[in-house]
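Just below sit the structures, each encoded as structure tokens.
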Structure I
Amino acid sequence: MTVTYAAPGRINLIGEHTDYNLGFALPIALPERVVVTLRPDGSDTVVVDSADEPGEAVIPLTTAPGEVTGWGAYVAGVIWALREAGHPVGGGQMSITSDVAMGSGLASSAALECAVLGALTTAAGVTLDKVEQARIAQRAENEYVGAPTGLMDQLASLYGAERHALLMDCRSVDVREVPFDPDASGVALLLIDSRAPHRHAGGEYAARRRSCEQAAAALGVDTLRDAQDWGLGALDKVADRVDAQRARHIFTENRRVLNFVAALEANDYHEAGALFNASHASMRDDFEITTQQIDLIAESAVAAGALGARMTGGGFGGCVIALAPEDSLDAIMSSIPTAARAAGFDKPTLIRARAAAGAGPVPN
């Protein structure tokens with residue numbers, strides 16, 4: 001029996017770094033996906049090859065954190081987390097292909113984890129609900145790979161729906177579909193890859209999470225979500241200026257997510273664009289996760305006619321998204337590469353994006 005399973009990358013429309021603070025986020029799943037093919041063989045190892053990486057990763061079913069590094073750690077982490085959760089895992093030959101851009105803030109790692117998880121559980125005859133799948137995949141990334149990410153990426157990959165965004169309450173782990181079809185209103189969602197990769201496992205991401213935890217501790221709560229309704233004035237209690245700034249981004253970003261949903265429900269893409277701009281400014285000034293290159297792309301998009309633009313993903317590189325009226329597309333798509341080249345940056349790539357279906361088996 002050969003099992004093939006696919007899981008998509010995602011764009012987070014709005015709600016950056018809110019997930020591990022148990023706040024709100026609004027991602028969409030992408031058409032691009034990671035595809036995992038597993039040929040079970042009854043052995044005690046999983047031997048993995050990737051079309052994008054040299055060599056093979058040989059992973060014993062008894063693997064533990066620290067034993068496998070590099071790209072193979074994501075596969076090993078899923079094997080480990082599944083077994084830690086008490087589920088059977090069998091050996092076999094695994095092959096990976098992907099058209100999700102790596103290092104661009106599109107959750108390629110979560111897509112890989114969810115595709116591997118789907119293949120392994122299908123082969124073992126194990127049925128898990130989507131929240132449990134997301135938690136297992138997150139544990140693989142947090143505890144095996146060592147990237148302290150939240151749950152949003154895995155949930156987006158698993159719950160994705162055509163022409164819908166996903167409103168996530170990361171405290172209750174409720175996921176609600178929200179209609180998102182800008183094309184029907186003459187607006188394009190542009191995905192602009194800066195070609196400057198980011199690193200989720202890097203120290204800057206961990207430092208932002210630690211700063212949020214310190215701000216919550218200063219407020220006397222377990223997580224910033226618990227103080228969300230206290231208002232920005234509550235941050236006067238946070239003595240550390242940087243921690244207060246980080247918390248201010250989380251408080252205001254959570255509000256922007258809910259306001260963005262309201263704008264979508266009113267079919268008000270001008271308001272949605274304004275919220276994109278406000279989110280980017282908050283990430284730039286309060287959370288300090290954008291870069292000069294990312295800022296230039298966002299500013300150039302708006303100057304050329306976009307309703308709004310913002311960085312998406314964990315930060316320090318990656319992608320910008322923009323809401324662009326049809327009549328401004330040509331100007332935007334020509335002006336951004338021109339501005340980037342003039343500033344000495346790599347030429348970004350621009351594509352039109354849409355909301356797509358979530359993870360699932362692929363018929364053989």
Structure II
Amino acid sequence: MTRGSTVALVVAAGNGSRAGGDMPKQYRPLLGRPLLGHALDHLDHPAIDAVQVVIAEGQEEAYAAAVGERPLPDPVIGGATRQQSVRNGLAALAGQNVARVLIHDAARPFLPPAVVDRLLGALDANDGAVPVLDVVDTLARGDGILGDTVARDGLVRVQTPQAFRFEAIRAAHDAWDGPEATDDAQVARAAGLTVATVEGDPTLDKITYDADFARAEDRLAACLTPRTGMGFDVHAFGPGSSVWLGGVEIPHDRGLVGHSDADVALHALTDAILGALAAGDIGDHFPPSDPRWRGAPSALFLEHARNLVADACGRIAHVDVTIICESPRIGAYRQAMREKIASLLRLPPAAVSVKATTTERLGFTGRGEGIAAQAVATVRLPEIL
């Protein structure tokens with residue numbers, strides 16, 4: 001790093017037990033991407049020269065999955081408390097020409113660029129700066145029974161990231177000998193540093209409880225753009241005693257010929273989802289020349305497309321499949337297909353439509369030579385993938 005660099009130090013070493021689940025909340029998926037990944041995305045700011053993450057011992061594998069291909073330095077291993085984790089992170093940055101540091105919590109993933117601008121601007125005249133919001137609710141004491149109200153005049157809600165001149169906050173942490181500090185501004189003020197307040201943002205609210213994840217997903221989903229993809233597939237009849245359609249095996253006097261299980265419905269639907277992603281077609285991802293896919297269940301292909309949507313932080317909103325054949329009769333199996341497709345795509349059955357039609361005995365399907373299927377998928381994606 002060059003002299004005078006600004007570094008974002010992201011603290012991601014907690015266990016996040018209040019959020020529930022079977023993993024620390026910073027690695028829990030939020031619209032298909034780990035919470036930490038969202039936090040790192042929002043640190044892509046022209047004034048931030050580097051990002052250093054602090055994790056807990058034993059979280060290396062989860063961290064690598066969350067970071068993906070981002071060119072970040074190896075994570076710093078934190079301590080038993082947040083304050084010790086910050087201390088370890090600051091120590092790792094020592095000697096790297098760091099002038100300013102933004103100490104941020106991974107549990108506040110949606111950092112607006114304007115907040116970074118205000119924080120760094122305030123460092124021109126102060127040792128530190130923190131984003132704050134006014135307290136607008138009535139405050140009162142209470143422990144099961146409501147007590148007296150507390151005046152909210154002069155009270156603010158303090159958020160992160162908290163910005164500091166690097167050497168000043170490092171020295172403040174080294175000098176701290178009190179109980180566990182709740183944030184870095186407390187440590188700075190105890191060392192006599194001046195800490196300015198700047199306007200925060202409601203989107204920086206901390207994700208702490210399970211309900212916070214639901215609200216965060218709703219916020220992200222509201223920013224997604226609908227995209228539509230179409231798919232079409234055909235397979236000829238051949239020897240066999242059943243056909244696979246929509247993930248359901250249907251008895252028949254013939255089978256369908258194909259490199260995989262020849263499920264035309266799932267093939268068309270997979271192509272529809274890939275089309276919405278502008279990610280090629282099923283042959284690009286599962287070449288028929290590859291022996292690995294000989295006889296493979298088409299459910300694998302559909303799950304792959306579903307995972308690509310999740311990786312793009314998108315949502316599959318609705319799918320519609322039309323099967324075109326004279327036989328077998330589809331009606332008795334239609335609900336089972338809807339439920340199977342819904343399970344594969346992790347959708348409610350109400351978001352899955354399966355229909356069947358004939359071509360009035362016209363064309364190859366009308367002559368009973370094979371089965372065709374077409375599908376449409378509506379996918380909601382970020383504007384820029």
If FRET efficiency 1/(1 + (r/R0)^6) of positions 182 and 222 (r between Cβ atoms, R0 = 30 Å, to 0.05) is computed to be 0.40, which of I, II is the source?
II
Quick check for you: by FRET efficiency 1/(1 + (r/R0)^6) of positions 86 and 254 (r between Cβ atoms, R0 = 30 Å, to 0.05), which of I, II is greatest?
I
Looking at distance in nm of label points 7 Å out along Cα→Cβ at positions 278 and 302, point out which structure of I, II has the largest value.
II
Can you spot which of I, II the value 5, 19, 23, 17, 14, 11, 7, 3, 0 was calculated from, given it is P(r) over Cα pairs in 10 Å bins from 0, in percent?
II
Note: helix-only ellipticity at 222 nm (-39500 (n - 2.57) for each DSSP H run of 4 or more, over all residues; to 500) at -8500, derived from one of structures I, II, originates from structure II
Ranking I, II by mean count of other Cβ atoms within 10 Å over residues 94-101, the structure that comes out highest:
I
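Please state which of the structures I, II yields 24.9 when mean count of other Cβ atoms within 10 Å over residues 270-277 is computed from it.
II
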Identify the structure, out of I, II, from whose coordinates Cα extents along the principal axes in Å, for residues 14-173 alone was calculated to give 42, 31, 28.
I
Computing relative contact order in percent (Cα under 8 Å, 6 or more apart) gives 24 for which of I, II?
I
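Quick note: the coordinates plus some simple rules give every number you see, no bench work behind them. Because the structure is a prediction, the values reported are computed rather than measured. Cβ atoms are built from the backbone, for glycine too; each structure is taken alone.
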